[in-house]
Structure formats: structure tokens, C-alpha cells
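The structures come next, written out as C-alpha cells.
Derivation of every value follows stated rules applied to the coordinates shown; laboratory data play no part. Everything numeric in this text was worked out from a predicted model, so none of it was measured. Cβ atoms are built from the backbone, for glycine too; each structure is taken alone.
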Structure 1
Amino acid sequence: MFPDPQSKSARLFERAGRVQPGANTRHMITFGPYIVYADHGEGCRLTDVDGNVYLDWINNFSTQIHGYAFPPILEAVREQIGRTICCILPDEAEIELSEMIVERMPGVDQVRFTNSGTEAIMVAVKAARAITGRGKVAKAEGGYHGQFDLMEASFLPTPANWGPPERPAAPPLGVGTPTSLMEQVVVYPFNDWPASEALLEESADDLAAVVIDPYPARLGFSPADHSYLEALKAFCRRRGVVLIFDEVFCNRASYHGAQGRAGVTPDLTVMGKIIGGGFPIGAVGGTREAMAVFDNLAGPLRMSHSGTFTANPVSMAAGVAALKHLTPDVFERLERQGDRFREGLTAIFRREGLAMRANGLASMTSLQFFTEPARNYREFYTRSGPDYLQRMQALHRQFLSEGVLMATRGMMIGSTAMTDADIEETLERCGRALAAFAGQVAA
């Protein structure tokens, strides 16, 4: 199935290279020797332009929580497009989606929408600065918070630039990022409260926000300890700092989001992906006190927030339809299937003699080249080994050949479209792929 140099995907990839740098517009989807091009999707299966059918375990990096062609979303979108695609006036669906988010999220009293998770994190940081009158932002080492150069500090650091463990450096991701900008970032070590507290206290008078993803995808869904999150919250309360949870990805951790599962509520919550039903969306929600910074009816504004496509009515309608069908019972089923999937993968690892781990929670799984859970970015990086990317690319190719789509760094995300039979079929295909991979490793 893959690779086939004579395939239509291979030809499209060559054609794209003439008009797109790297033959793509999203670095995160690229893999060699060419990218597979989609034709159509239905349920949990995606068919490429050559007619190959894949069980989709990426789901557009979590956005497609209901899979493809989900009838309630299609119906809502068709109806909305027939009325208006976008206009200067708001739509009732914007209120309805806000109400649904407020009902679910323990730390959210009010909501404002954006067009992406990246934009939402940018707006949340602006809000925190306006609330506090301070400029610096703290983030966990190795954390991903969108394509925003301030928050890209210490994303994918290496031993060459990550600094001492008790005082992580803030290396930029992009060449040419101003040094002065990196000076506005405090990087703290994930799950190490004594070291984190020392760093945060040191900058407390200048600190606007502490940003954290409670179940970070880039750390293979290694959870933040409950006590660690509680300590962060206590610090922020004591020092007047805004605590921001980035739930763009991990919002699917439960019906009440990551904060509901973790049992800790922030001041502001950044959301996206599953709340848009597959359409572009982002959101910032928070306590009434924190969200007052956006209230233009309460006096002079301390910050501005708007956008041509903000709260696009099609995204709003799709989001309402998506959340209506994400009930507590549905989340329980996703959790059960996720547990079964990880259990099945673990059995395959043992059978094939692979020192690997299927880490994760709910419908989120990470394939890892080590067996004991990593508690922070440095443990994840070190245990993954120097040839991590090469091995993951080889595993990714074996999965593609067996008709299973996973992310190039081993992330696998389920959907409500998957039945128990689909889980078992995936495990059968993964078993063949992992057996072939084990043969490569042995050779």
C-alpha cells in the first residue's frame, strides 16, 4: 500500500512541491517519501486518492471526535450555510455553544471565540497581561501551545540548549526570534514543584500568567500531578498571577474537560479542536472576574479582541451539533475503548519483545519507546533515545502499510465513530505492523 512511487499521491506530492515549500502547508503532517492525499472519509475510515482505506487514528489532531460525515454535523452545517456563511452580526448558535461550554467546564463562566487554538492562547496571554499589568509568562518545559513565538520557547529543546534541570532555558524555536522576547518567558520544570516554585517566586512581581497543559500531548499525555496543579493554583492566587489551562487538545479528557478530570480549575481556559465539530475554532473561557477584562460595556477597555471570522456561524453550528452528541455516556465509551486499545497494544509489545509503552488516557494514546512512565519532558526525551525520530518514522510506515493512520510521533486519537469491532480490527492491523517493525529492529 505505501510507499508506491507510481501512486496518485506521489504525483500530487511532486506537483505540490512546485507551488508549496516542502510540498505542504502543515509541517506536522509531513512524512517521506511523500504525503498521502485524502479523497473522502466516512465514519472512522479515510480513503486516499488511490483508493486505499485507512482506519484514522489521527482525526486531524483530535478535531474529528465524531469521525467523518457525522450526520448531525452535516445537517447543521448545511442548514447554516443556507442561511449565512458569515456576516457582521452575531448568530444565536454563538450563544448556544457558549452556554454548552459553560455548563461543562467547571472553571468557565463566560466565553469568547477565536479562529484557532494558537489565536486563543495569544488572546489569553493578552488578557492576563491586561488583568495584571505585567508582561512575563511562565510555561512548562517542552510544552506546546501553538504557533506563537513567545509560547514556542522551550518547545522541543535538546540537551544542547535546555540548560540545568532546576532552571530550564528558554531557547526559541524559530531562527531570528528576538532575544528580548525570550526574556519575557519563564520556563519551569513540569511536575517538579520545589524547582518550579523557586523560579516562579523569583519572577512573581513581573509575572502575568502561568500556562500549563494538564495532559500534554507532546509529553505523551504524561499527567501533571494533582498536587502540582494545586500548588500552581495556590501560587497564582497568592501572587495575583493568572493561571491558564491550555485544553485545546486535552479538552477531550472528559465531559468536564481536563480540569474536570484533574479536579483543579484555572482562571482562564484555552479551548479548540473538538468544540468546533471539525471546523476552524478556538475559545478563551474563564471565571467571570477574569473575563471582565473583555467587557466593553463596563468601562474603558484594557485590551481589544475582535476578528473577521471570530465566532464564524458555520463553526458555531458545527460545534453545537458536535457537543450535543458528546454526552457523559459517550465519554465513558471513549474511555473504555481507549483502555482496551492500550491494553491490547501492551499485549502486542510483550508478544513481539518490544520495549515500548502505550501511554495515555481516555481516547488519547501515545506510543513510546520505553516502558516506565515519563514524568516530564527530559525523561521523555532521554528515554526515547537518540534515534527516536528514525524509529518512529519506520513504525509510522509500517502502520500506513497496514492501513492505520497515526501521527508521525506516535500519537493515536480515537473517535466516537469507532465501534468495539473497529478497536479489535485496529489491534489486528497494529499487531502485523509491530511484528514487521520488531523484525526491522532485530535486523
Structure 2
Amino acid sequence: MFLAAYPAYALTRLLDDLRARDYRRLDDLGHVYLDYTGGSLYAESQIRAHADLLASHVLGNPHSTNPTSLAATELVERGRAAVLRFFNAPSDEYAAIFTLNATGALKLVGEAYPFDAKCRYVLTFDNHNSVNGIREYARARGATVAYVPLAPPDMRVDESRLLAELDRGGPGLFAYPAQSNFSGVQHPLEWIALAQARGFDVLLDAAAFVPTNRLDLSRVKPDFVSLSFYKMFGYPTGIGCLIGRREALSKLRRPWFAGGTITVASVQGDRYYFAEPPAAFEDGTLNYLGIPAVEIGLRHLERIGMDVIHERVRCLTGWLLDSLTGLRHGNGATLIRAYGPVNTAMRGGTITFNVYDPLGNPIDHRAVEAKANGAGISLRTGCFCNPGGGETALGLSQDELAACFTGAQSRLTIDDFRQCITPKGSGAVRVSLGIVSTFDDVYRFARFGAGWQS
């Protein structure tokens, strides 16, 4: 029945061979991995290739011209070029800036963006906290912060409300995710040009999108793109990227300088001069031993083909959505309520939901996680650093949240927060599919879901 409903899955069989060869530890350990939005998995061949590279080179700190430094610099620049090539980003238009992760990339933009009293920071409810946090930089400099809400149950943005907010005009910064890390919704990339035409720079959080979707920066041209490589191919961790349009990067005003970011700095002369991007944004010594693994990981994805990965995830997501949302208790009550689209149109492989008892009461997501742990299933629970998505999904109002925050100005524990907003709940369950997910993975999880029936 699965192949009859999703015949395109047969075209992705090479991923089954890849899993058996390069990710066999999953099946050797009997593990069901459903946390790809949290982090992808590395292939054994990636680790071997990186180890072989390190074993065959002598690499030193790149900030010099000795032989080992030059060797490291060459590999770093190869990695940088590979990033731009993978995203089809013209090197005369974009620069690839290595960071610790997507959060580090977002912080670079937030701390250096020229917010002022005439500026606006517009963002969607559906954003990671690392995007939400930029509002503190904006407010500190007198800028206006405006959120565009989501509409349940599909968890999409009402485009008319977005356009009304953008029509109020820039200058300013508009930030949104290409794909929600909460609901899996894919927000239109066409918003980039719409916002730019209204005087906004656009910050696109691509961290959840690029592991299973093609992002072509010759066709859509956000000013800033943030991503983490471990979310794409598992290894290395601790390396992300800000891909920035050179024109937009020239607007940024960094609040400090550091080793590696300047051409000249003087103590007695009390002056400093920034290098050109990307160096101006790369503080201190880069992870020059890890960056070569980025090129190896990108080559791994290129050999497979992003279209193949995308199609596999689409098919598995569709089947799992149908299976989970079709579950019922003996009295006919709905067992699982998904937050977000229940079909595969404009959505990725992230499915977030809660489990309900026969009387319609939510079952604590922590209980679901504990039972999944016992079954060898890796999933994630909570609000996934996306409070706007969580508040919308759970139906939490501004007044309810304000009541929780009254008298808790400096510190509020998660347990205090949970107690305050009971019985609506404080989180959800998230499963997410990726590069080597199989039908057996989703079938086993569907059986796990059915185990909650009464």
C-alpha cells in the first residue's frame, strides 16, 4: 500500500544501499532515529575521508605564511568555495563566513545590524529563539519590533498580514525560517523579494530547510542566510555558516574587533581597520582542522543528490502523517493531533504533535519521550526553541503568558512555567526524517503511536 500511494519512493532505493553500507550502526543497534531536525547523522565514509586527510597533511594555524599555515589556508578556502558552489551562490555577490553554528551566524547579524529609531525589525511568530533574540539588539538601539502571527491549525503565516506589516516600509530587517523547526511548514521564498522591494534586508534561517531541500542563491537572493553543517550531514559539529550578500555585509557595524578580523590595529594610535569579508567576521582562529570535513560532507550530499533525499523524505512524511492522524481510541476519539499541515504540500519532514487520552486530555510529552526511549526511538519533546510556534500550537494567549511572567522578572524555571500554564501543556512531541530514514523507521514509529490507543 505504501508504494502504491508513494511510487516515487522506489526511485530513492540507493539510500537503502547507502544506509546498509555507510550507516549500518543504526540497524546493528536496532535504533530508530527520528531527530534529524535536531541533527543529521554522519556517514562512516565521511569520518574515514576526514581522518585520511588529517593523517596525510601537516596543518598549522592559518594566520601565517609558513608551509603548514598555507596548507591549512588552502583547505579552508576550498571549503569556503565548496559552500558557495553547493548553494549556487556567485562569489562576487556572496561571501561564506564560517561560524560556530547557525546561532553564531545569526548573532553576527544581530549585533552588527544598523538598527536605530527609524528602523524596524519584522519577524514571524515561527522562528527559532536565536532569531527571536535579535529583537534585544533592535530594541536596545531604539528600533521597532513587530511580529507576524501564525494561523492554526496549519501553522502558516497569513500573507495578507505579513504584507500589511511590510507595507509599512523599511528600512529594516525581516527575518523568517525557510522551514519551521517546529511544524515543518515551508514558508515561501518569494517573500524575500517582496520584503526587499519594500526596503527590508532579509535574514533567512535555512538551518531546518537545507538538509533535505535545494537552496539556489542564484534564483532567490536573501541578504543573509544562516545554517549549521551538522544538521545537513552530521559531521563536523561546531561549524556553521553565514552566507551574506557582500552589499548587505557592508552595512554591518561590528561592535568590536578581534584577532583575524583586522588588517591593522594600534594601541598607541588607538585605531583599527577591518579586513574585507569574510575575514572581518571570523573572530580568532577558525576550526581549520574541522572545516575540511565540511567539503567532504557537501560532496557526500552531492553524490546522493538533494532531489533524491527530498523525495524520500516527502514520501515517508506523507505516509507517517496519514498513519498518525488516522489513529483513534476505541470510543472514536482522536489519539494524535498534529500541529501543521497534514499533507506534504509546502512542508518538510518535521512532524510535531501531542498524544491525547480517550477523554481528550493531553498526555504529558515527557511520558511519550520516556516510552520512546525504552523502545530505542530517538525523538524530541518540548517547544524546540521556537516559543512562537509552541504558543500558537497550544493555544496560549498573550494574557495567559503575561500572567505567568508577572513577578518573575529575573528568573523563571521551566517547571514553574509548566505549572502556570497547565492544563494546556508546555510542549509537544517532534519526530523528523532525514537522509537515511527508511520505511521501517516510520512503520515502527506508527506502531509505537498505536500503542497509546485505549
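Things worth noting here:
- Parent structure of the calculated result 2, 8, 12, 12, 11, 11, 9, 8, 8, 6, 4, 4, 2, 1, 1, 0, 0, given that P(r) over Cα pairs in 5 Å bins from 0, in percent, for residues 228-339 alone is the read-out and 1, 2 the choices: 2
- At a computed 0.98 (Rg/Rh (Cα atoms, Kirkwood Rh)), which of 1, 2: 2
- Across the set 1, 2, FRET efficiency 1/(1 + (r/R0)^6) of positions 92 and 316 (r between Cβ atoms, R0 = 25 Å, to 0.05) reaches its highest value in structure 1.
- When mean count of other Cβ atoms within 10 Å over residues 204-211 is computed for each of 1, 2, the largest belongs to: 2
- Read-out distance in nm of label points 7 Å out along Cα→Cβ at positions 44 and 148, computed value 3.4, structure in 1, 2: 1
- Among 1, 2, structure where Kirkwood radius over Cα pairs in Å, for residues 212-291 alone as derived comes to 14.8: 2
- Which entry (1, 2) yields the derived value 4.1 for distance in nm of label points 7 Å out along Cα→Cβ at positions 220 and 324: 1
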